[in-house]
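Chemist: Given below, in the form of structure tokens, are the structures.
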Structure 1
Amino acid sequence: MASSADPARRALLQAMAAVPLLGVLPAACAADGWPRWRVLADSSLSADGRMIDRSQDDLRSTSEGQSYALFFALVDNDQALFDRILAWTVDNLADGDMGKRLPAWLWGRDAKGGWGVLDDNPASDSDLWLAYGLLEGGRLWRRPALERIGQDMLAQVRRTEIVDLPGLGPMLLPGPHGFVEDGATRVNPCYLPLPLLRRFAAVDGAGPWAALAVNTVELLRQTAPHGFAPDWAAWRDGAFVVDPVRGATGSYDAIRCYLWAGLLSPRDPLFRAQMQALQGPLRRLRDGAPMWEKIDTRSGAGEGEGGYGFRAALVPYLLAQGERTLAQALQSSLPTHEQQRSDAPAYYAQMLTLFADGWAEGRYRFAVDGRLQPRWR
């Protein structure tokens, strides 16, 4: 853990302390604003800002969990909580300076009972969400120090996590190391939410973000022949193919593809093309069938039934396509925040539900240029 005496850490703390009062809602509004978020924060967020996945034996924390928690604190207009989450992430995952070191993806208890980083390879989806939270937190709360860290993170992502695929152009690697082998470049479709890419294109016009958005839809078009996204895919010999490690399954990663598609502004020029590439769940739900837990994306056949997080993730996807009755049926099947409080914490299902139900309740929107539009603003 970085010492508070470290110059980078000291500068971060000073930046956090310098919060202007202009435009900030009273603390009570933040604390009482979002019941579902309070349930997860109360059960799984430590006092110093660590999001704990209590479903795992190692009680792990991931850069994904930290990035989502940072976003929810921003949507809830809770600057104090945002700062605690950020400080824990910087101290424990980024060697005290996230502007110079992308955060390790996995932290938890090791086989000997010690606590620390278990895998120091960054995860690019979390890097994008963290950068977005910092950029938008800085803009909405008028804290330029946060924006500078977000911009520095984008520069690192451009340098270490984006490659130029011959015949396609820029594409996001899942992380800096270990995803290019035997002539195949492995990718993860759910790592590429278009609203975030639109915001990055607006703040970094010389970057690859606009082209990356177009290539994201092409990735989905080539790998979802039946309208179901895969968890993983690969680029080989000028085309996207089945991932050589994970195969053609679409499941717990891919469910986020439909969620992100639903969150995209309908005015975005890629909105219709992305929805067209992801028609599988819509057809299935229109037939009165539940969303499968696992799908062979090559054949379109699936098995099992996804839990409430899967149902929640499809609510914005349905609403964005005008399917209000189907969306309301799914939303009414979700546990209430009171029920979630009495149940055991379920990190992933709760995270999916927060993104989806928060959007359905109008707590936030993404503008066509990717700007966050929280209800409190």
Structure 2
Amino acid sequence: MSKPLSILILVIALLSSCRGNQKVTTRDDCDTVALKHATHISIVKHHDFTVVKLADPWNTGKTLHTYVLVPADKELPAQLPDGAVVRTPLKRAVVATSVHCSLVIDMGKGTSIGGICEPQYIHIPYILDQLQKGSIADCGSGMAPTVEKIIDMQADAIFLSPFQNSGGYGKVEELKIPIIETADYMETSALGRAEWMRFYGMLFGCEQKADSMFAEVEKGYMELKALAKTSADKRSIMMDKQTGAVWYVPGGQSTLGGIFADAGIDYPWKEDDHSGSLALPFESVLEKAEHADIWLFRYNSPHDITFKELLTDNAGYKQFKAFTDKEVYGCNTATSTFYEETPFHPNLLLRDFICIAHPDLQLGEPKYFKKLHE
């Protein structure tokens, strides 16, 4: 084989390794962004654009969505790979969930939130203030946002949570506005979900800020994990409480299950292989967690719940060791920022668990979970 021909073949091979079978411009150097924890997202930077692929968490090997991020101040390349084109940075995004609103604000891009969904579930002061002033639009239900509001505000993207077998997003899909599917909640590790902030930072034009934020979260998390290993106190934990006829507990492979392990806490369902929640009858939870040392649960109430109220809900709770030992901690999501902060700051939740389970480490008081009173 002649030397010029071999060089040509090498060049073609190198270009193909970046682009696969995509048809893109030949003037292209690609760079795969190294993600340390997230498993359902991949990011490849090209010369004029960035390709982001979201893996379908419900269908192994399939793609949920592909985005092609192109800077708004540059001409749209003549040839682009298949995918939803998103002009960045976003300026008027509809953000459906409080957790993503909180993240965008943390990244310093709160003014880029043009609309939200279901304000009754959002307790972020900035969002509520801007809603009242009319600077942020109420776009209705997160399951079926109000199309007219989205058109009126000239939204440049819509952030919606995907669900298995949801049947799509209805009329919103006809608007030809990029739908950013926030599938970060399907990651099976706490740091894996948090790492998605790097993608969201790219969308809002604050990539370096988001990278720096994640590096800080990761550093804090790993330091706390190492600290937990130094504790001589080894205790077990049970989570949440019965709702109706069902008690939902985190699966062994869920993000909470992983945080329990990193906090050095024994969890009755640690051997379970589910990444979501388990819907169990009271008797099954009692059989498995009767002797757990600590009981943590989340609730929504205008006032802090008491031991007496717990027994009013279910007299069977007194059969648990944690209840009789008064080692019960509640997180009132009506007054705390648990849901807004912990998904992208799991280091804060890990600290709470260590504070409660390892008092010998003297980290102080937990932020979200408070010990119940009589």
Structure 3
Amino acid sequence: MTDPLVVFSPLPPAKSGIADYMAELLPALAAARPITVVCDKLPPSPPRGDWQVVDVAGYEADPQLARCPHIYQIGNNADHVFAYRAFKQRPGILVQHDFNLHYLVEDATLAVGDGAGYRDVLYEEYGDAGAALADLRQAGLFSEAQKLALPLNTHLLRRATGLIVHNRWVYDRLPEAVRSSTIVVPHHVSPQALQYDELSQAEARASLGLPPDTFIVLSLGYITPPKQIQATLAALGLLKRQGAEFLFVVGGQRNPGFDIDAHVARHGLEQHVLITDYLDEDTFFRHIAAADCLVNLRYPSVGESSGTLTRALALGLPAIVYNFGPFAEIPNDVVIKVPLELVEPVALAAALERLMHEPALRQTLGDSARQYMRSHHSVQRSAGMYLDLVQSLSHAAA
């Protein structure tokens, strides 16, 4: 009998894109071999299927699991501290969803009062200079910009038996020594998205109480400055002053560290913006079906791929992205790419204006996006690539 594949990952109901990603991948992985998912804490209602879900204590109580192949889903937040610590004890295949892991390291060390652990990581990454930076931080001398400049990932990459990343942008920035055991697995299309194929825009708007005839611009996900909601608001402010009519729906949880209402007021858009707060899965997909276009910007980027964008494109929603970082890799006929604008977002405004006034363009883009995502980003293809890597590494170690 084939040994189980052990995967350390959060699962729903954790409000984590990686938790959703793993729940979507599970059925395709479990169709090929036994799977045991290790969570920090057992979810109250884990996804049901032909797999086992245990907490860390349950994993440690079963010594046979330690001898199985291991995969660790690693993201740049506190949801992955348990997987980070487990990986350091027993390295395996690392799935690196974010190139930068500084916030994760903080959560694993400084957040629990382990200043020495933080210093150890910086020393391992950057030698004496890193240790000096850690000491300065303990003394109160620190800039948030250091988190972007110091990704703190190589102490994990050097230990990994194999590596999975989601785009070439990250792959090209990896140390050359680990590339031979690295594969690029594009972010898959959520199978749940396909259940909304037959939901019309009119039906979706009616179910959400959205206006039937207004042009709706959509942004999705937790509201953070790198998602450049402020740039989208500035572009829409330009269009409003030209007489455009629209509704900007921000479908995501508010961020106490980012005053989105101040940006809305700055551009006089109080009557043109709806902030929904966190969306459950059904409401999330209904907003995609209801919208006319998605704006999915990232700057600065830490190499993340967007599950939100993948889902929207698979449902044929036209999208605008920056021609920058991983999003520049998307084919030109699948999304509209605009240059990174750090002053006035005139190109973004122009792209939005085109979509507002050219329904044929929206249809063409949507059709191309739907076809491309479903042919190149299926969950079955992702699972097959995972399992091929596990198999090849097992043969190499034999």
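Each value in this text was obtained by applying a stated rule to the coordinates, not by laboratory testing. Keep in mind the model is a prediction, meaning the values are calculated, not measured. Cβ atoms are built from the backbone, for glycine too; each structure is taken alone.
Chemist: Tell me which of 1, 2, 3 gives -12500 when you compute helix-only ellipticity at 222 nm (-39500 (n - 2.57) for each DSSP H run of 4 or more, over all residues; to 500).
Modeler: Only one of 1, 2, 3 returns -12500 for helix-only ellipticity at 222 nm (-39500 (n - 2.57) for each DSSP H run of 4 or more, over all residues; to 500), namely 3.
Chemist: While we're here: Comparing volume of the Cα convex hull per residue in Å³, for residues 64-239 alone across 1, 2, 3, which structure shows the greatest value?
Modeler: That would be structure 3.
Chemist: So distance in nm of label points 7 Å out along Cα→Cβ at positions 104 and 224, computed for just one structure, reads 3.5; which one of 1, 2, 3 is that?
Modeler: Matching structure: 1.
Chemist: Of the structures 1, 2, 3, report the one carrying the highest value of mean projected area of the Cα convex hull in nm².
Modeler: For this comparison of mean projected area of the Cα convex hull in nm², the top structure is 2.
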